[in-house]
Structure P
């Protein structure tokens, strides 16, 4: 366990042992998450794209869309936006 002090600006310094364990380097981003009980979880944010593969699958469509269908949807949206601006 490591204890840190919050500065008047709300900043903390992550202890060296934690930075090493998380393999954090200057410029890395981290995410702070709290659960229902108020427990804090810290995660490294800048994970490689390979590590994120499939993470959005639950938001995806059940069927693939062709290039033609994408082009048609873009055209329809452009027409809608054009009508709104006139």
Structure Q
């Protein structure tokens, strides 16, 4: 799900193949403050966890899996827009 190479991602960008076509970029973690640009990317999902939180998906430069966690809806996290 990650874009390949280290132009945007911190090395080693483990197991980045972009076989899904998502091309995730490392926009960092959102929340109270932003950080980790180049190393991690968090993306909102469309699913609500509870009244204050929604699910997010995280990608990282040093792991090959997609991590799932919750984030406060007031935080700033990347979105992916798809033209229909």
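Worth a mention:
- Entry that produces 0 once helix-only ellipticity at 222 nm (-39500 (n - 2.57) for each DSSP H run of 4 or more, over all residues; to 500) is calculated, selected from P, Q: Q
- At a computed 9.9 (mean count of other Cβ atoms within 10 Å over residues 38-45), which of P, Q: P
- Relative contact order in percent (Cα under 8 Å, 6 or more apart) - highest-scoring structure of P, Q: Q
- Here semi-axes √(5λ) of the Cα gyration tensor in Å was derived from just one of the structures P, Q, and that gives 22, 14, 11; the source is Q.
None of the figures in this text is laboratory data; all of them are computed from the coordinates on show. These numbers come from a predicted model, not from an experiment. Cβ atoms are built from the backbone, for glycine too; each structure is taken alone.
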